[in-house]
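Bear in mind that the values in this text are calculations on the coordinates, not laboratory data. Bear in mind that the values here come from a model prediction, so they are computed numbers and not experimental data. Cβ atoms are built from the backbone, for glycine too; each structure is taken alone.
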Structure P
Amino acid sequence: MSKTIISQGHTTNEAIEAGLKELNVSRNMVDIKVLEEEKRSFFSILAPRIVKVELTLKEEEETPKVKKEIFLSNEEQDIAYENLDKFMNSFVKNLPENTEYSIKKSEFGLNVSIKNSNLGFLIGYRGETLYAMQNIMVAIASKGIHNRVRVILDIEGYKAKREKTLEELADKVAKTVIRTKKEVTLEPMQAYERKIIHTRLQNSEKVTTKSIGEEPYRKVVVSLKRK
């Protein structure tokens, strides 16, 4: 069931803006219905005009984007590897002692792993720093290559740990939704994290998932399946 709120203001636009701020969404993400204005008698004519509007979040399913798979030739793999290896060789010198890295190449791209128990600062909150670094590595690896090189970066096994955490979260939220019969909206997540939630609950007989909002504030909503 979609989330609906009622907001008010001295004008229709003011009421809408107040509602959008409360939902933390943009105007194209909601359905808007203007409700009746509060009736005023002759004696209250000097009172401020009040307009109420009803805002309902539009339902938007998570539709995976179909990307054309890019395959790298052996020559492109070698160039990408050399580009990134040169960067990493210099980069790790600025990291804590005994930091190690490995790069594996394939026709699909490069997989980079960095290991050291003191690299939390490279992961950042919910992996934000890690993904920023991954984007930088894509640009570095792709230098001199016609195709965009796909780079997957992991630091101290963070992604596997995060996946387990999200799966446990999905199970917990599903139980809450079933018990309370109320939908739950999770915090904004990156696309790959939302996919983990969707995948975990896709075979549930009682709950369903959808995504709402725009990047980078897109969220997963878990709700009861309609009978």
Structure Q
Amino acid sequence: MSLLDDRTRQEVQKALTAMTEPVKLVLFTQGEFGSLECEYCRETRQLAEEVAALSDKLTLEVRYFSKDIEAAQALGVDKIPAIAVLRDGKAPHDFGVRLFGIPSGYEFGTFVQSILLVSHAKHDLSPHTLEQLAQLKQPVHIQVFVTPTCPYCPRAVLLAFRLAVASPLVRADMVEAIEFPHLSSRYQVHGVPRTVINEVIHIEGAVPEGLLMEELMQVNDEAQMQRLRELHRST
């Protein structure tokens, strides 16, 4: 049974006609090579297959987490289901855009928009934000915790994805909070969206671009980051 109804399929197909460069979705699942199937691996694979079938500029590569360990490590995949959204074609590029957990509900739109974002490589960030990103001295890992029923989460995730497209030092993950309760507990996710930067900077809600950058630029201050690490360990 298809996960996408006819109307949704038509809308997504129309949206994907705006793709400029090919995109490859690398899906990590468990499948036959794992001892246990993760809760939403089957549905995530089916969803990715149905979306990939809607554009000749979109391909799907399926990898098995327990078998393709080196590939998972190379793409920073440490949990499943996971989708890495990569620019394909003559100039392939990994912008560091990742989705962990099934992109359902409001996050299905995020999934489609992430494909277009990587295809276009057009981030639409402000000149000031680009100046700040150019000043980064350390790698930045942004995790945005979401749930499928959160209407504000896509805005937070897509802003993180845009930053990843704009800077080679930024990687951005959508993390479905319910599917990864150990991470939700670790990062004290009591509401969504909750953005975690380099493990210790925590931001509540879908904040504006400027406010997110104010928090993100703390990664350049090693003394401040050390204080945050110590505070994080004590809580």
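Sorting P, Q by distance in nm of label points 7 Å out along Cα→Cβ at positions 136 and 192 from high to low puts Q first, with the largest value.
Comparing distance in nm of label points 7 Å out along Cα→Cβ at positions 8 and 96 across structures P, Q, the highest figure comes from P. 0.00 is what came out when FRET efficiency 1/(1 + (r/R0)^6) of positions 16 and 112 (r between Cβ atoms, R0 = 25 Å, to 0.05) was calculated for one structure; which of P, Q is it? Comparing all candidates, it corresponds to P.
Have a look at P, Q and say which one yields 17.4, 54 for Rg and Dmax of the Cα atoms in Å, as calculated. Matching structure: Q.
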